[in-house]
1. Comparing P, Q, where is relative contact order in percent (Cα under 8 Å, 6 or more apart) highest?
2. To test your reading of the models, identify which of P, Q gives 23, 11, 7 for semi-axes √(5λ) of the Cα gyration tensor in Å, for residues 17-64 alone when calculated.
3. Could you figure out which one of P, Q the value -14000 for helix-only ellipticity at 222 nm (-39500 (n - 2.57) for each DSSP H run of 4 or more, over all residues; to 500) was computed from?
4. Ranked by percent of Cα pairs over 18 Å apart, which of P, Q sits at the highest value?
5. For distance in nm of label points 7 Å out along Cα→Cβ at positions 57 and 81, which of the structures P, Q scores highest?
6. Thinking of P, Q, which structure, once P(r) over Cα pairs in 10 Å bins from 0, in percent, for residues 33-88 alone is computed, gives back 19, 28, 27, 23, 3?
Structure P
């Protein structure tokens with residue numbers, strides 16, 4: 001098991017970059033991360049202005065839901081695992097609108 005909080009904060013910190021914030025302006029979504037090995041859930045709330053906030057919580061109806069293990073997400077963010085390969089092999093499961101999922105690839 002990996003301490004996942006630094007990895008999630010790295011994703012959230014991408015929204016501090018002006019070009020990333022600009023590309024997500026108008027994309028208000030709630031992203032739910034479910035870590036099956038940790039029994040912990042986190043949300044990344046993306047605001048209309050392109051900012052994002054991270055919280056340890058579960059929301060009833062997120063726009064996007066990502067279910068994986070902490071090791072899998074860490075491997076993706078460390079560039080040790082291809083995200084498409086992880087998705088195809090069901091190491092990471094994502095639900096939501098396809099255009100939303102494709103936009104979120106920018107964060108990886």
Structure Q
């Protein structure tokens with residue numbers, strides 16, 4: 001590494017989202033904002049690629065318990081998402097919109 005250089009300070013903001021495309025493929029999208037720039041750099045990784053990588057890394061006698069822990073968390077979080085969706089689906093506002101009911 002060169003001795004001639006300088007440190008650079010800058011702000012970095014990162015947001016994550018999960019998207020499902022028209023083919024049903026789930027991806028994690030990371031939006032990276034550098035400095036005060038309002039446009040972002042995007043990094044997209046398919047969720048299946050992540051789980052495949054986890055299986056490769058932890059799919060041995062030393063890591064299989066980690067896979068169980070991750071699977072447990074996915075199950076717990078999927079139930080949380082289902083419950084939130086069901087609350088919306090069962091809400092009076094959703095029923096009114098579904099059947100085009102008006103207050104008249």
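Nothing in this text is a laboratory measurement; each read-out follows from the coordinates by a stated rule. Small disclaimer: the values here were computed from a predicted structure and weren't measured. Cβ atoms are built from the backbone, for glycine too; each structure is taken alone.
1. Working: P: 25; Q: 14.
Biggest value here belongs to P.
2. Values: P: 23, 11, 7; Q: 29, 16, 5.
The structure behind it is P.
3. Values: P: -8500; Q: -14000.
Derived from Q, not from the others.
4. If we compare percent of Cα pairs over 18 Å apart over P, Q, the biggest value is for Q.
5. Numbers: P: 2.8; Q: 2.0.
Biggest value here belongs to P.
6. Details: P: 21, 46, 31, 1; Q: 19, 28, 27, 23, 3.
That value comes from structure Q.
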